[in-house]
Structure I
Amino acid sequence: MLQQKLQVIWEKRSLWASLLLPLSGLFCLVVGLRRYAYRKGFLSRTRMPVPVIVVGNITTGGTGKTPLVIAVISILKQAGFKPGVISRGYGGKASSWPQQVRPDADPVIVGDEPVIISRRTGCPMAVGPDRVEAAHSLLAHHDCDILISDDGLQHYALEREVEVVVVDGVRRFGNGWCLPAGPLREPVSRLNEADLIVTNSVPVGDEYPMDYVGRQWVNVKDNSRTAEMAQFAGQRIHAIAGVGNPQRFFNMLRSEGLDVIEHTYPDHHVFRSDDFDFEERQPILMTEKDAVKCERLELDDAWYVPIQATIEKKFHYHLLNVLEAKRGHKTA
């Protein structure tokens, strides 16, 4: 797949990547001018009537934003907040935006990740390419006292109180170059302006480590059926991944002793029945993000594992303290 091939190129400062450096320079210039324009008021920013927390990253590909968003929502709820979520709804094919997202929403219409967030948190949620419009729509329909903007770090039109940046602890920043010569949406120096930095691996400096917990598998067709990871140990299985970093999923399965047949699809892929016409009839294991798009298919022996992110308590306190300092908001 193109995304995976690019990730390989972006791992080091190769000849192929070097040929794209002039375009990277132009990209960085545009990014810098755009930020400057927002900072100086040449481009307008909208402040919402409630605090906004942005969860995002500075690299392309999957870094674990969705589990972190769910974890942040849990922290806010425990502190007495009534959070709402806005997101791009990437991959959604709605004919009009913004869209309100409910747990039973169609992921083909609103996007796969928003459906997961809605189901796992029960929070009000609105999606659309215009984050300001989505935020206004959400607040018009629901009583929220704080908003979380999923993958909204580069959407500067929406004013924010707190920025939480996720770093892929394994791939880090690749070759350190901006698009298209490297994986960076913004220079690494952008992290100096973030309030909190979270990594899904071994932390560096002031980063907070985020661990993933997921042991029990759930049947895609019948969510009342579950299976323990040990039931698949030693078996040959089909592993499905249409996510930004599929290798992380495959590696996790192999670490549990599974014999993995890899099937990689583009991020946000819309699955069809013929995607599962495998010669070998073995159990199918997939990510939760893929599972929400496969529920309508006739897959009896297909399973996914709900992933929960765990972060040390210091992150909880830091997040709430920063929020209180930025907005003067009382926290529990």
Structure II
Amino acid sequence: MRFVIYGAGGVGSLYGGLLAKCGKEVVFIGRGEHLKAMKEKGLTVKSFKYGTFTVKESDKVKFVSSPEEAGKADVVLVCVKSYDTEKVAPHIPQMLKENSVVVSVQNGIENEEILAKFVGKERVLGATAFVGTYVERPGVVVHEAAGLLEIGELSGKPSERVERLVEELRSCGIEARASKDINYTLWKKLVWNVAFNPYSVITGATVGELLENPLTFEVLKKLMEECYKVAESYGVRLKPKIMENYLKSSPDLKNYKTSMLLDFEKGKPIEIEGITGALIRKAQAKGVEVPFNRCVYATVKFLDEKRRK
């Protein structure tokens, strides 16, 4: 399989780097100083699980700035932030062969719908990456937590192409599995994201700090409970155990900063619309009240606007 990584940030660079390291054809579409550094010195991944390694440009590995340069791919992993999905989606069709698939490896629950508008629903696979990564400096990505990549058909049915893709990823050491119900999996991840990501921006706290304080713990719980109610209004009954596990503190979360907090601190755009905004829009469509999420959303939007001014 030939892969295109559309969005060579933390997540895209990790999975693309592992694919390139084991000899697969991989094209990274990046931008700015990160792209420049990768072209000049290669992509370095510093992983708690896979060690430190560097992949450089070769016959099989390319670092480019646009889909026009990328060529055709069997698999396009869309790893851009959710606020860029609408912008990149129209450029994906030119990279597709007859049987190519487009995999959304992103936060939120609206990306698949957006991609489907431009490439056709039959080409789109959903995915969730339970992984902690960030760009330490141009050309260098740190992998500091987890790594599971779940992939599934939007129909919720098992398929041969998902199984083939999962096997290809596993052959490169990537922890991947076929999701029995990707819609359930996407909502399951949203429960974590709507709680920890935006609330960490407001508090400036790590995941561990939020869990260990009784007052912030209660806010996290309320944010998650509202997400459960919205999911149920769409026919997705999330198991109570999911929230119980998310609300347990552990040593590896003590100093873990969410991706939204890291982006906020670096002055980058944040994914508030794709995460909390998406939940609020879904809730509104079903008449479900989500006051805690609305409060957090308004506060983060205010802080973001203030920061940009």
Structure III
Amino acid sequence: MLVAEAVRFGGPDVLVGREAPEPVAGPGQVVLDVAAIDVLYVETQVRSGWGREWFPVTPPYVPGDGVAGTVTAVGDDVASDWLGRRVVGYTGSANAYAQRANVAVDQLAPVPDGLDLVDAAALSHDGPMALTLLSTAAVRAGEAVLVLGANGGAGLLAVQLVAAAGARVFGAARGERKQDLVRQAGAESVLDPSEPGWPARLRDAGGVDVVFDGVGGDIGTAGFDAVRRGGRFLSYGAPTGGFADIAAARAAERDVTRYGIAELSQARNEVTSLAAQAFQAAIEGRLRPAIGRVFGLRDAAAAHAAIESRAVLGKILLQP
């Protein structure tokens, strides 16, 4: 079968296609015939050699974690009624960029009828994160919420959930096309975080109760200034290369509760349950993943380059 392998750390070109042995379902496992593969920005960072303290991979390795597909084989101790079912599976942050994948049976989330497998793949990580952000922040109707990186996969879903909860959504995104996408998702107002003084303008307008920071770096740090006394600040992404730098004393001074990636990362047994909730929300029309482009598996390098360019609107996926 075909896989896309990172042969060394480096740019997108280190991802190359090769033939690999067919997976065999071991104890507690199934084999999926993969229909779509989620591609995350963090996977491009890991491929470059970043974050080895959190992602201790050693090339050559096959990246990825979230796949959508159909169960074609089961291990001896796995119920046979899994055969033929459409599911999303989590491979354990490796071996997902492939035509077929081994997945532990407790890492499967059934995909309901009426939801396309491509949409399910797009929701596999971002849906659980958006739901986690909403529940952790305990967003209430009438509150003001700032979403940094609102055009990103989880950010765009968070905008939809916050708007549906009756809160006011302020999105942050660069460029008119991305800002339009955020408005369509339900944001009341969208600002450009590259413009000087944007946190002060938000603060002068009354500030926000909650910040969802999917950007990190200087933008995330600046966004903290917009939080009202007693608010909440949640950091879940760092495509800038680092999370927002918020000193504990600075947060305590304004009685702002901070949540970092350690508090927001879901346990593996929670991800499948949250994914099922995201799939149901999509069936009901409450979540709408925006898919910008789908690449073939042999074009995994081009998919990573497209993510890093930030030029594509919406999610980028792979299809074998």
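Here are the numbers:
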item: For semi-axes √(5λ) of the Cα gyration tensor in Å, for residues 153-232 alone computed as 33, 17, 15, the structure of I, II, III it came from; result: I
item: Test item: distance in nm of label points 7 Å out along Cα→Cβ at positions 41 and 169 calculated as 3.0, pick one of I, II, III; result: II
item: For log10 I(q)/I(0) by the Debye sum over Cα atoms at q = 0.11 Å⁻¹, for residues 193-296 alone computed as -0.41, the structure of I, II, III it came from; result: I
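A short reminder: the numbers here are calculations on the coordinates, not readings from a lab. Since this is a predicted model, take the numbers as computed values, not measurements. Cβ atoms are built from the backbone, for glycine too; each structure is taken alone.
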